1. One of P, Q was used to compute mean count of other Cβ atoms within 10 Å over residues 179-186, and the result was 17.0. Which label is that?
2. Given that Cα Rg over 2.2 N^0.38 Å, for residues 195-250 alone, derived from a single structure, equals 1.52, which label among P, Q identifies that structure?
3. Upon calculation of helix-only ellipticity at 222 nm (-39500 (n - 2.57) for each DSSP H run of 4 or more, over all residues; to 500) from the atomic coordinates, which of the structures P, Q produces -12500?
4. Compute distance in nm of label points 7 Å out along Cα→Cβ at positions 107 and 187 for each of P, Q and report the one that scores greatest.
5. Quick check: 12.5 is what I get for mean count of other Cβ atoms within 10 Å over residues 51-58, calculated from one of P, Q. Which structure matches?
6. To test your reading of the models, identify which of P, Q gives 25.0 for mean count of other Cβ atoms within 10 Å over residues 67-74 when calculated.
Structure P
Amino acid sequence: MIAKQKIAVLMGGTSAERDVSLSTGKQILGALDESRYAFTSLDTAQMPALLKSLAEDRPDVAVIALHGKGGEDGTLQGLLDLLGIRYTGSGVLASALAMDKAMSKRVLTAAGVLMPQDTTLRRGETLAGEIVLPCIVKPNALGSTIGMAIARTSAEISPAVEAAFGYDDTVLIEQFITGTEITVPILGNADLEVLPIVEIVPNGGFYDYEAKYTAGATDEIVPARISETLAAEARRIAQLCHQTLGCRGMSRTDMIITPEGQIYTLEVNTIPGMTPTSLLPRSAEAAGYTFAQLLDRLIALARD
């Protein structure tokens, strides 16, 4: 009899995205193949218990189902590296770069990726210069659109900045690009598999937290209703982003295509959500993967 692989699903944590992580973790636990894996869940908010369990049980692979600080930003990845435990997704540097939106924009822009213009504001600094309206105001190192707002008038900028500072010490004020919103998921380490492009059409017009995590609030169209020329370019950009940041295992690059056909890259996610409404599983399904098979692939990539 072949021994089952020991899997630890790391979830929860202490970031503002804890609820999203718990939903992701629950979805993963319900889909793992019991004939192949002996699995357990660990809440990273309980750090002493987490360290004890990882050190004593020594899982073959840690499946990281965390989002935000302490799980997606390279800190947990560094801990697992020190413990010698393999894990799904990117390593320390790629995770940290992708989570820090301002820094990843510098790196990706230098590689030739077109991204919205932005201004970075740190706590205690005064906003200087003219801001082109409308603009997006968001915490620099957080996901799930938590703390994000659209400022359509100059009077709306300061309240939006204050709200974003409630989640981070650095705020990003970004050019608001309109058009067709798409996301391009990738699986792989060295050999990359670009999954079908997903078109995102939120019923409320803006892909905010409610639109992301409320069933039926957003139409996810696979494949995206764009020309093959644009699709090919979007796939190229996603691979360039994945490779430039040094991602492994998986990534999901979010983009906007303007009516003129320009493709703006918004951000790269190194741990895309795995909730019932998430985009990576939806794209993988269109490529022929069941959710269980997607998890098998990610675990195999972690052991590669």
Structure Q
Amino acid sequence: MPAKIEFGVNLPQFHPTTPTSLVSLGEFAEKAEDLGFDSIWTLDRVFSTFPFLEPLTSLIYASAKTGRVKMGTAILMTPLRTPSILAKTAATVDFLSGGRMILGIALGGHPGEYAASGVPIGERVARLMEGLRIMRLLWREDDASFQGRFWSLSHATISPKPLQKGGIPVWIGGSQIGATVNDAAVKRAAQHGDGWLGAGSTSLKAFADAYRRFVQYAKGFGRDPEGLAAAKRVYLHVDSDREKARTILVETLSAFYGKRFDVEGLCVYGGDKECAEHLARFVDAGARTLILHPVSDQLQQAEILAKDVIPALR
């Protein structure tokens, strides 16, 4: 295993049957920091039939309750957003949090969300890349000008800028549920990203294959893979009653994704030792940041992870 593995945890943004409250969100953020997690993360979704909190505003709230942990999106669908507005919002999160923001981005793929946002889904790759150029330009420079296919800037400045030197780290991800990760997404991350971010809906095998290609492409672009992040978000539930843990994951994730989720192939569940052994395989496959995502009983699960699972991986 690498000498240093970082552990993140996803905020309790959603639950199909229990309304999410800001009170529990703040309590969870404080607890996650106290337990020693390195980072706190959010997902992105526009439409849902159950309570689902917006990712960036949730991170701003969590940052006010904490002082050390990093704040990340895993992932944010940037093609749905105007890049100058997103650059300003993300810079504000970074400024208010004291330089703790990580922007994980990807395409997303729900046609309804693209249609409602006025974005043709066939333009999503071009918009993601042009938007990334604009955000980085605004984070670095004053009096910035840019002429692109979709947006233009003329002597534009945002202030305050991100506190992090050079701007906010951008980790790029991509996936199809359970499938081999699209090669274009891996190549995009290797050329333009500050890291690769494996989705929670992809398997260990898919992550290992994607990371192997990510390293190869990064070297081909003249970049050092050791200087780039490698993260994997993992849905999990720790319980010595494996069937109970499996049922919780099936019910929650099938509701979230709108179809039967392959918990057996895509999730980690069971007793603490079993979960630690499974997570170690992601580390062996290249992950240097594990974003752990319990989907139920989040406070209790965070404590179990911090006290009984993570120490076995240190």
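1. On the way: P: 22.9; Q: 17.0.
Answer by label: Q.
2. On the way: P: 1.34; Q: 1.52.
Computing Cα Rg over 2.2 N^0.38 Å, for residues 195-250 alone on every structure in P, Q gives 1.52 only for Q.
3. Working: P: -10500; Q: -12500.
This value belongs to structure Q.
4. Working: P: 2.4; Q: 1.3.
Looking at the calculated values, the largest one is P.
5. Numbers: P: 12.5; Q: 18.0.
The correct label is P.
6. Numbers: P: 25.0; Q: 22.5.
Clearly, the read-out refers to P.
A short reminder: the numbers here are calculations on the coordinates, not readings from a lab. Small disclaimer: the values here were computed from a predicted structure and weren't measured. Cβ atoms are built from the backbone, for glycine too; each structure is taken alone.
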